[in-house]
Structure P
Amino acid sequence: MAKIDQGFSQRLVSEILTGLREGLSRFSGPSRVAVIYQLRPDDDIYLCDPNGLLKGHEIRIENTFFDPSNHKDLKASHQDDQPYHSIDRISGLKLDGIISCGGQSGPVFYQMWFTDHHPELLSTNPTERWLDHAVLRFSHDVANKRELYTGISGMYLREYATRAVEDHVRYEQSRLRRYLSCLEIYPILEAVLGISKTREEKRWARGELTFVDQGLLDRLDFLTRFAEEDRPLLDNHKHVRKLLQAVQKYRNRLISDGKYIIGIARGNIDVFNISAIFKGQFGFLKLNNQSICSFADGAYSSDAHQAKLFEVEEILLDYDIDSTIRSSLFHIVSDLVHIAETESFGCCIVLDLNEQLITIAGQDLDYPLLLERSNMLDLAGNLARVDGAIQIGIDRCLHRFACLMDGESIHGENRARGARYNSALRFTAQHRNTICIVVSSDRPVSVITNGIEYSAACVLRETSQSTVMPVTLKKWLKSDEA
């Protein structure tokens with residue numbers, strides 16, 4: 001077989017990586033991507049890592065690729081005439097904090113694609129299917145060669161979110177052979193997004209819609225079925241949105257066969273099913289009761305729609321506090337934030353880590369509320385609704401609520417963020433050993449200390465396609481040693 005043009009393969013890698021990074025960044029937040037590939041068994045191994053995703057894993061990578069015993073996943077004999085779509089999966093490298101998927105095909109002897117494993121992912125499965133498709137696109141483009149190259153792979157991967165979810169559902173269908181299903185997945189996913197964007201009397205959808213294959217409907221516990229000749233079409237988003245009002249409570253759910261709304265059922269479902277749980281402005285998609293992803297604003301994502309508060313955890317580590325107390329404080333704050341998020345109200349929590357509590361103008365309590373008790377935690381959640389902040393001490397007790405946080409104006413205030421946010425900036429700048437957690441009613445959560453908003457987010461430097469150039473793996477390893 002003719003030798004492949006290395007310049008052309010580098011162009012393919014550059015375009016696929018760019019589209020993959022942009023698509024995954026929309027789906028999961030700022031994401032880095034990388035690839036290691038070898039076009040032929042006797043070719044050099046190349047690596048392309050434009051944002052340093054693989055830095056720190058050099059020893060593991062070197063041992064993997066330069067120890068022959070670690071290539072046990074590869075076929076002993078490479079078949080050049082194997083079609084591009086016939087891909088043998090290769091196990092990921094299992095690098096800490098990284099998701100990886102790879103494969104071997106006729107056009108490409110070896111390829112492994114990598115991206116960040118964000119700790120807040122609802123599920124890694126759609127991301128894995130995304131990387132699997134990058135494997136397929138690269139194999140396809142190398143097979144087509146320069147003359148037939150269309151240049152759409154990067155663009156396709158950029159817009160792949162819904163298809164990634166669909167691919168995972170199909171992957172599970174094939175893996176769980178006992179759950180054979182004729183559900184048409186993509187139209188279902190599009191319908192869920194359409195319903196989620198449809199408001200009824202200015203309110204977003206709430207309730208559960210479950211999809212089950214028509215041949216398995218008799219195994220469900222129906223409360224009622226709609227007359228067959230008058231069943232609402234799934235494509236009629238407005239009608240389905242109205243029907244969801246009937247299942248907002250009591251854990252009942254609408255049942256669909258993927259084309260029609262069949263009726264209302266209750267109880268657990270033990271057959272292959274897809275469920276969309278609508279929670280207002282966002283919702284969750286589940287497969288056999290396992291979360292796959294969420295949806296909001298007409299798109300799927302990996303967002304758990306619940307603050308993880310890594311920033312609070314990191315700041316607490318800087319204080320000389322008993323680990324049990326630190327853990328308890330973190331869980332108290334997390335629970336209070338999640339109460340506010342779930343019930344869609346804004347609040348501010350002042351975590352006062354001083355031995356002598358700061359005196360804040362607010363409503364004092366005769367007896368502090370010990371927040372390690374669940375009933376007191378629920379009460380604290382209700383008190384947080386009142387205008388002003390709640391003050392929690394290192395003793396894990398709520399001491400005041402409706403607190404007015406004042407302070408002198410400081411550099412860095414953001415008038416677009418509102419009074420609660422800017423008051424927290426001023427207060428923490430003036431008072432040491434305090435952390436303010438500000439929850440907005442539209443869901444953003446800000447963690448502020450020392451007059452600065454603390455962020456643990458990954459910020460990526462934009463890279464142009466011209467700078468996304470592969471290098472040989474040996475050169476990359478040597479450059480790290482230097």
Structure Q
Amino acid sequence: MKYTRMVVVATALMVLGPCTYASAAGAPTWRTAQKVVLPSGGIGLPQGYLPALSCATPGNCTAAGAYSDNNGNTHGLTLREVGGVWRPATAIAPPAGATSIGLTPYAVSCATPGNCSVVGAYRISVTNVQPFALIERSGIWKPTSKIVLPKGALVAGQSAALRAVACSSSTSCVGVGIFTAGSASAPRREAFVAREVAGVWRAATLIAVPTNANLNPYVSLSQLACPTVTSCVAAGTYIDANNVTRGLLLTTTGPTWSAHVITPPVNASIYATMSVGGLSCASAGNCTVLGTYVTAQGATQAFIESESNGRWARALPLTMPNGAAPNPHVFLYNFTDISCRSVGNCSAGGQYRDSAGNYQGFLVNQRSGTWQSATTLALPSGAVSTGKNGGVVSVSCSSAGECSAGAAYLDSAGNYQALVVNASGSTWRSGVKIGLPKSALTVGVDGGVYSLVCHVGGCSGVGSYLSSPTLYAGFTLAAN
């Protein structure tokens with residue numbers, strides 16, 4: 001998966017000029033990717049890691065990721081797009097008292113241009129990792145803050161991180177993450193929430209997991225959405241008392257969080273082994289989560305669970321494209337693989353395997369509350385398949401039915417390429433291979449489009465590519 005690839009499209013189009021590519025009428029026109037200028041001393045992106053992007057308005061975005069130096073140290077970076085122009089990246093300084101370098105951002109959220117928060121983790125020592133938050137106000141970054149963990153957190157041997165953040169206003173943000181509680185001999189991975197109020201991140205508080213959780217619930221949180229200042233949903237997984245991985249939704253409409261266990265589709269195995277990919281909310285009380293589960297026949301399928309007016313329905317299976325294998329091995333990159341621009345109107349994407357054993361990308365739409373069958377990502381001339389490290393990674397919709405997606409595929413030379421595809425009126429149209437900076441040949445196995453954000457009036461994106469046989473560089477994308 002991306003970032004080994006962790007955690008985000010397609011008949012080639014006519015080139016109109018050195019920096020632009022044609023799109024269907026009314027769809028975004030994508031320009032050639034531009035190389036990210038790293039902070040002083042930076043030589044590349046470790047495993048192509050540039051995952052986080054938030055755009056308060058068209059052409060005004062903030063991205064976050066990691067870069068490495070000549071000594072092999074990992075540092076965090078941010079970069080800003082202002083008025084459609086991307087500026088050079090700046091380094092994130094660790095919180096005061098950090099004794100070693102090793103800072104990794106996981107997420108960013110911007111309420112308005114120049115007012116953002118970045119969250120992640122940094123290393124105090126080889127065996128002690130702590131969460132951090134970084135606040136930008138009026139375009140100026142404040143000193144990085146260490147998040148105070150809940151009572152009962154391990155002092156030594158801690159492994160904590162803020163994994164997601166959502167800012168509902170320029171003075172109010174929420175972050176969720178994980179930490180280690182208990183003792184060194186009996187550790188428990190628990191969930192926490194932290195809040196930023198008027199420019200200050202408060203101490204984190206424990207979020208209670210379901211009552212059927214294992215003694216070590218091994219909570220994993222990766223997604224967060226806050227449609228309003230008081231309404232938030234976080235998504236992830238936990239392990240129950242029978243050692244089965246369950247889907248987990250944590251919701252709040254005030255100071256108290258409650259846990260909701262995702263009910264697997266009716267064809268799920270009793271050992272459903274669920275995973276959670278993307279989460280998107282059209283409004284407060286109307287959210288949708290995308291994930292995978294194991295069926296009673298042992299196939300890995302995709303599911304959708306939706307919330308309507310504050311009530312979650314049972315998860316539904318997604319229908320894969322014609323020609324999918326009996327076990328399609330559905331895989332989600334866990335970045336921004338679902339986008340809901342209005343209630344009952346969403347688009348999503350990921351990867352699956354066809355009956356010939358080839359890896360393919362898929363795209364799927366919900367219209368007026370009904371999920372359609374998924375369609376296969378159409379690949380440009382000369383493509384072989386999406387490859388194990390390809391498929392749809394990121395989806396963003398500017399309005400219902402008007403969407404863009406970022407993906408990767410294998411060409412006939414065995415090189416991974418990145419591309420974007422647009423949907424208009426719910427139909428996914430032909431896309432465009434991304435022209436890489438300095439005519440680079442490939443995005444590599446860990447590169448590609450990590451994140452896209454589209455508004456009416458334009459789209460922005462970030463990703464990475466192989467700038468040399470051993471080094472990844474970052475790129476930015478823009479469309480209008």
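So helix-only ellipticity at 222 nm (-39500 (n - 2.57) for each DSSP H run of 4 or more, over all residues; to 500), computed for just one structure, reads 0; which one of P, Q is that? Label of the source structure: Q.
When distance in nm of label points 7 Å out along Cα→Cβ at positions 49 and 393 is computed for each of P, Q, which one produces 1.5? Going label by label, the one that fits is Q. Assuming 2, 12, 22, 24, 20, 12, 6, 2, 0, 0 is P(r) over Cα pairs in 5 Å bins from 0, in percent, for residues 241-352 alone as calculated from a single structure, say which of P, Q it is. That value comes from structure Q. If log10 I(q)/I(0) by the Debye sum over Cα atoms at q = 0.08, 0.12 Å⁻¹ is calculated from each of P, Q, which structure is the one that comes out at -0.64, -1.14? Of the options listed, only P reproduces it.
A short reminder: the numbers here are calculations on the coordinates, not readings from a lab. Since we're looking at a predicted model, the values are computed, not measured. Cβ atoms are built from the backbone, for glycine too; each structure is taken alone.
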